[in-house]
Structure I
Amino acid sequence: MYADKEKIEWLLFKSGHSITEIKNRSGVKAMTVSDLMHKKSSIERMRFDNAAKLTKLADQLKEEITE
């Protein structure tokens, strides 16, 4: 289990996935995802378990793109 800020930023700001899609696939609460996307919360200060879930989802989505 690890967290990667660059992958989380890609997921939130460049992947084109909605808050609902990210919430459903990662298990991170919609409000948390929304706050991160709207920069009300900081990636650096988020809970590690949420950061790890978002990193895992980013990895999965990038893998789907390359398949």
Structure II
Amino acid sequence: MNDEVLNMSIRKFLKTVGVNSQIEIEKAVREADEAGKLKGGKLPAKMTLVVDDLAINISFDGELDLG
């Protein structure tokens, strides 16, 4: 195993996840806001990482502050 190749691959995957997740969240927030479904405050959020071949299935909890 090449640690440098693995590290770069992980970083590329996480960048893709991060960018695409942000786009989807912003789109959903805009749509909900336009529909009058948001009242400000914070939204609970959860991200789940699954890598079947490594038996990884872990969730990360957080919140999105709507200001």
Structure III
Amino acid sequence: MAKAKTTHTMVKLVSAAKTGYQKWFNIPRHTQRLNLILYDPVAKRHCLFTEEKKRKVPLVIPKDFTRSHRV
């Protein structure tokens, strides 16, 4: 019997301030890449946190709000 995949995954966010501070988040598997502005206690300020590892994410099709299908 095969194991079922989980619907959530753990991602590590690393501070863009290069302080080595990191945070872990449990997010749904099929969401976009995470970029958050969070507090970095080493830098003592808010910094951008980005995902450390690349993971497969679904392709986002841009929405067309021009109503070009209507003539």
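None of the figures in this text is laboratory data; all of them are computed from the coordinates on show. What you see is a predicted model; the values in this text were computed from it and never measured. Cβ atoms are built from the backbone, for glycine too; each structure is taken alone.
Data overview
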| quantity | calculated |
| --- | --- |
| Identity of the structure behind 17, 34, 24, 16, 8, 1 (criterion: P(r) over Cα pairs in 10 Å bins from 0, in percent, calculated), options I, II, III | III |
| Distance in nm of label points 7 Å out along Cα→Cβ at positions 11 and 27 from the coordinates reads 1.2; which among I, II, III | I |
| Which entry (I, II, III) yields the derived value -20000 for helix-only ellipticity at 222 nm (-39500 (n - 2.57) for each DSSP H run of 4 or more, over all residues; to 500) | I |
| Structure (I, II, III) behind the derived value 29 of relative contact order in percent (Cα under 8 Å, 6 or more apart) | III |
